[in-house]
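Bear in mind these aren't lab numbers, they're just calculated from the coordinates by the rules spelled out. No experiment lies behind these values; they were computed from the predicted model shown. Cβ atoms are built from the backbone, for glycine too; each structure is taken alone.
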Structure 1
Amino acid sequence: MHGYEHALAHSRMREMQEEAMAASRAHRLYRARKAARRAERAVRRAARLSASVY
C-alpha cells in the first residue's frame with residue numbers, strides 16, 4: 001500500500017510542477033506581449049512627435 005501511495009503522491013507532485021511551469025510560461029508570454037504593446041505605442045508616439053517637429 002505504501003508504494004502505491006508514494007507513486008500517487010509523486011505523480012501528483014509532477015503534475016503540479018508541470019502546471020506551475022505552464023503558468024510561469026503563460027505569465028512570461030503575457031509580460032512579453034504587454035512590453036511589446038508598450039514599445040509599439042512608444043514608437044508611434046515618437047513618430048508623431050517627430051512629424052510635428054518637421
Structure 2
Amino acid sequence: MADTVIKLRLNQQQLELMDRTIAQGVAPDRASLVRLALREYAAARKADATAEAAR
C-alpha cells in the first residue's frame with residue numbers, strides 16, 4: 001500500500017486530548033494515534049457498509 005500524507009490542523013484542546021490519550025498508553029505518539037484512529041474509523045465504515053449491503 002502506498003503511503004498517503006494527510007495534514008491535520010488541531011486546536012490546543014485537541015492536542016491536549018491527544019497527549020492525554022498517549023499518556024494513557026493507547027499509542028506511543030501523535031502520529032501513531034492518528035493512524036490508529038483512521039484504522040478504527042475505516043473498519044467501522046466498512047462494517048456499516050457491509051451491514052447496509054446485507055439489508
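At a glance:
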| read-out | value |
| --- | --- |
| For 0.50 (FRET efficiency 1/(1 + (r/R0)^6) of positions 19 and 35 (r between Cβ atoms, R0 = 25 Å, to 0.05), calculated) the corresponding structure among 1, 2 | 1 |
| Read-out Cα extents along the principal axes in Å, computed value 80, 5, 5, structure in 1, 2 | 1 |
| Which entry (1, 2) yields the derived value -36000 for helix-only ellipticity at 222 nm (-39500 (n - 2.57) for each DSSP H run of 4 or more, over all residues; to 500) | 1 |
